[in-house]
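None of the figures in this text is laboratory data; all of them are computed from the coordinates on show. Bear in mind the structure is a predicted one, so any value in this text is a computation, not a measurement.
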Structure 1
Amino acid sequence: MLPIEQALPELIRELDQHTTVLLQAPPGAGKTTRVPLALKDASWRDGRKILMLEPRRLAARSAAGYMARQLAEKPGQTVGYRTRLDTRIGADTIIEVVTEGILTRLIQGDSLLEDYAAILFDEFHELLIAPK
């Protein structure tokens, strides 16, 4: 059992009451792969998707692939990803793992991201670093 498992019930309770929650846990705790799967059946999702931002293409594909395997599926079913030149999203996809460029395009097409119930910023500390 991953360390994040203990925090998931409280996280779900907090998201039932609040629109913004910050989850901090050490590397390897299971944030990337357990949190989105734990949220996929949340009532507040109301048929909308969960979007998870990963800063790197390899990380996005790997995280989506691992989560899909946890569900005994392939990427593009319940869990999918979108990266530059590679997309595995299907009609039944609930969790989409995307990179920054894809998120930017999604926002340009729908600034409110109305198809999504939640946006998860994974590796948030990497997103705060300005390019040189």
Structure 2
Amino acid sequence: MASESDFVLQLAHEVMGQYTVDRQRVVAHGMAIGGQMAFYLGFSARDLFRGVATTGAVLTNQPKDNAPTQRLAFFVAVGTKDPLLKGVAETRTKLVERKFAAAYREIPNTGQGYLDADTHDDLIHWIDSLDRQ
């Protein structure tokens, strides 16, 4: 829930204070409604997050403008049998129209659910590349 975002941000800052974290690879990630929360966190805490990765999540608002000084990239995945497929594809289009880097993956023969192994590997490589985007 959006009302829990302050708690999530507090925890993220605590973890980053206790461990060595590459600040160029901090990602908000979620599936379905959790993906909507990831979109919210990414746009509202751009000083913290460099990426947003979602699975089966639709961006319900118009994305904020891209800010060159606060890079934000997106990894958007959806199953080809997910009823939200069209909305997720439109989410990617909205992001690209605002000049965001937006990787998009359709997971074949999958409905609502988490990433398959190949798409998970793609996500890991995407996170690793965030410092170059």
Structure 3
Amino acid sequence: MGTNSGTIADCHSTGWAWGSVRVGGLIGSNTRDGKVIDCHTSGGAVGRADVGGLIGTGEGAVTNSFWDTEAAGLRKSAGGTGKTTVEMDIRSTFTDAGWDFVGENTNGDEDIWTIRKEEYPRLSWELLR
């Protein structure tokens, strides 16, 4: 939850956000200057108004970003694409959108993301811990 007026890229969130207004699973408000690229959330958001699965409210650009409609219990968002839990656990959901995964070179060779069977995508550096 919060306001984005910059660029957020290659990120994910797993927690829940609670608030009154402008509450999103990743961002509460995405301003006109805000950009969200290649992000996803498996959490959700609870509030009275302007509540969204990925983004609560805003006019900013959202590219190739997703939220789990079943886990969040939310069918709407001010940006992004809602997917089922099964769709969120499939690598092709993300590679088809251009995400750069370990072991594929079609979308780049930086190996930003990885995914294990029946799990959400993770940043590849997270598995090094």
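If helix-only ellipticity at 222 nm (-39500 (n - 2.57) for each DSSP H run of 4 or more, over all residues; to 500) computes to -12000, which of 1, 2, 3 did it come from? Don't skip to the answer; put the middle values down first.
Details: 1: -10000; 2: -12000; 3: -1500.
Of the options listed, only 2 reproduces it.
Taking relative contact order in percent (Cα under 8 Å, 6 or more apart) from the coordinates of each of 1, 2, 3, which one would give 18?
Working: 1: 25; 2: 22; 3: 18.
Here the read-out was taken from 3.
Hey, mean projected area of the Cα convex hull in nm² derived from one of 1, 2, 3 reads 7.3; which structure? Walk me through the numbers before you get to the answer.
Numbers: 1: 8.5; 2: 7.8; 3: 7.3.
Going through each structure in turn, the value belongs to 3.
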